[in-house]
Structure I
Amino acid sequence: MKRSTIFLCVSFCMGVIMGSAGQGNTEQWPAFSADLTPPAPDYSRVEYWAALPSIKDKADEVPKRSKGLKDLQAEAKADVFFVHPTIYTYEPTTKYIWNGDVTDAELNKKVEESTILNQASVFNAAGKIYAPRYRQAHFFCYYTSQKKDAAKAFDLAYNDVKSAFEYYLTHYNQGRPIIIAAHSQGTQHAKRLLKEYFDGKPLQKQLVIAYLIGMPIPANYFSQIRPAISAEQTGGFATWCTYAKDYYPLEYENEQYKSLVVNPLTWDTTSVYAERKLNKGGVGLGYKMTSVGVVDAQRHEGMLWIGKPHILGAGLLHTKNWHVADYNLFWMNVRENAVLRVEAFLRNYSGKLPSE
């Protein structure tokens with residue numbers, strides 16, 4: 001398979017801009033208010049979902065140049081509730097500055113063609129994918145000095161995710177095993193959702209795994225949900241934030257160093273170096289499958305460090321923060337692991353599945 005400079009433009013592929021994350025900003029926006037809040041989504045209507053098993057959407061795709069991969073949602077015995085990252089990164093063109101409008105066709109298209117295609121689709125061999133549209137907080141919220149306004153925007157976004165999950169539980173789940181998967185802002189909301197609905201609650205028995213990627217999460221963040229430290233462990237959570245080897249991000253001293261790291265090449269939390277030969281393939285620009293062995297990985301003090309991807313033109317790469325490629329760099333490893341954990345869960349399932 002021909003390799004190309006697939007990750008040179010990965011930030012454009014994913015539609016996420018992270019260059020200013022963690023930095024202060026002196027720009028002032030009008031205070032958060034009801035008048036600046038877009039209408040709430042109605043999750044009984046399919047248009048308020050970016051992905052549903054019952055409709056054709058980008059989560060049904062498999063990468064170009066992949067061999068033998070298929071969308072297996074129709075026969076899946078588990079569900080995947082996926083919470084997408086921040087795609088509302090551009091300058092607002094309406095009065096809805098703090099939170100994205102779920103009826104905005106342009107924003108919805110960006111969500112579908114970036115995160116749903118590149119990230120949510122990784123799970124279509126493991127479960128039926130449910131990905132709500134929600135009034136995501138604008139990227140500005142992460143580095144503005146208007147912290148109280150930003151907190152209100154994040155709360156609004158979380159309440160949408162919560163409403164979508166409650167609708168999903170009532171109308172779709174029917175007691176099936178659940179994978180919670182998310183990235184970046186999505187992880188911020190998903191970890192809150194897990195605390196409220198799963199951690200030490202009856203619903204925890206349905207949790208296959210939580211992939212909480214792209215945000216630092218301490219190993220002891222939950223009271224009952226434990227870190228997943230082996231490839232087939234179920235009921236736990238896995239997380240990582242990807243950076244170039246020897247790089248320390250601005251947020252390192254504040255919270256990154258405290259984070260759990262599960263290496264997606266080994267699915268453990270050791271600091272043992274994982275050679276790139278363990279990488280089963282990534283997904284790059286144009287949603288194309290890469291060769292195996294695209295990148296190595298090693299846990300280091302709350303970060304997942306990688307060397308330069310093994311691609312043509314790697315010498316030109318100077319990327320330090322690989323946040324936008326947290327999933328893409330390890331795409332096949334995540335896909336196969338999700339299937340493996342569902343199989344392990346079903347073997348150990350104490351009850352009878354609704355479909356049986």
Structure II
Amino acid sequence: MNEPTDLLHYALAAYDMNADSVAVESVMPRNFHGDAHYKIRIGELAYSARFISGSRYEHDVFLPLTDAVLTEQMRFISFLNGHGIPFMRPVPTVSGEDYHKLVWNGAEYRFFLFEWIEGRHITRCTDSVAYKIGALVRRLHALAANYECALPKISHREGSLTFLSMLEEAASAAPAECRKLLHPYIADAQRHIGQAHRSTREYRMQSDLNPLNILWDDKEQCIGIVDFEHIGYTERIEGLAWLIKWYSRTAGLFSHHVSPALAQSLLDGYRASDDLKPADWERLPSLIWLTGCLNWGFVDKTRRIVKQSISASQMKTELDAHLTKYTERGAKLGALLTL
């Protein structure tokens with residue numbers, strides 16, 4: 001039995017196409033969420049085929065993908081496509097549904113079919129790419145300014161507080177000499193959370209716009225946004241902080257090398273100087289720090305060091321190296337807005 005092909009045949013029975021001719025061209029990485037994602041071809045046409053499961057992340061920071069949430073996300077995709085934003089285009093089922101629910105080997109999935117967009121990811125950013133992303137997101141935010149839906153408006157502050165709690169829990173389980181290492185970092189995180197907070201927030205609907213969700217052509221023109229499962233309300237300045245972190249990278253996704261010039265290019269594309277208020281500029285450095293220094297990657301590794309070290313000496317050595325790396329990263333991120 002060829003399980004991916006058999007599963008696809010089963011799912012595609014709900015669509016008006018010849019599933020017998022389906023061919024799997026490539027299997028996309030599962031990443032943290034564990035969804036099954038394939039590039040398939042049926043006849044002359046290529047598609048993105050995604051199976052979304054119920055349990056997708058170890059932590060509970062992201063919005064759970066209930067059927068109601070998925071329905072709102074697909075409605076927003078239709079809105080963006082109708083206004084010229086280059087988002088992926090869903091293929092409806094025979095009955096006109098945006099996706100198909102099925103059970104396979106005892107597990108429930110939601111199956112999504114999209115037209116395939118052929119392009120490339122750019123992870124080593126350029127001035128042109130940063131500027132164009134800034135301009136695209138400014139346009140998206142303007143379109144979404146009056147868009148209303150039933151999804152909750154949750155600040156990234158809630159995620160930061162969750163990660164902070166995880167970090168404090170890890171510190172409490174560590175020996176005294178290791179807690180001493182963690183406490184200054186925790187104090188920094190608390191300070192940045194406080195400085196980033198505002199009681200008045202501007203929310204916009206958007207998706208996860210990190211470089212792996214953006215496709216470009218050979219002329220560095222954006223031709224597709226390919227993330228839908230993270231569509232939701234984002235506080236506008238918090239979202240801008242994530243963009244600055246992602247699109248200031250000069251050496252790829254896993255590098256901590258960032259460029260103030262690239263950050264400025266993105267802000268120029270966004271027309272931030274005409275739009276952001278003094279209070280926005282005041283909180284932006286702390287928001288950028290939180291994106292890079294109090295995220296799942298940092299907290300997860302901290303917890304693993306505390307749980308898996310076989311001695312206090314080993315734990316202290318590994319924590320010291322880990323915290324030094326992220327302290328240096330924080331300093332680089334903090335220097336992004338100096339131009």
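Computed from the coordinates by the stated procedures, all read-outs in this text should not be read as laboratory data. These numbers come from a predicted model, not from an experiment. Cβ atoms are built from the backbone, for glycine too; each structure is taken alone.
Matching task: 61 is the computed value of percent of Cα pairs over 14 Å apart, for residues 237-284 alone. Pick the structure from I, II. The structure behind it is I. Which of I, II yields 28, 13, 10 for semi-axes √(5λ) of the Cα gyration tensor in Å, for residues 53-124 alone, as computed? Structure I accounts for this read-out.
When Cα Rg over 2.2 N^0.38 Å is calculated for each of the structures I, II, the largest result comes from II. Which of I, II yields 0.15 for FRET efficiency 1/(1 + (r/R0)^6) of positions 109 and 141 (r between Cβ atoms, R0 = 25 Å, to 0.05), as computed? Derived from the structure labelled II. I, II: which one has helix-only ellipticity at 222 nm (-39500 (n - 2.57) for each DSSP H run of 4 or more, over all residues; to 500), as calculated, at -6000? This value belongs to structure I.
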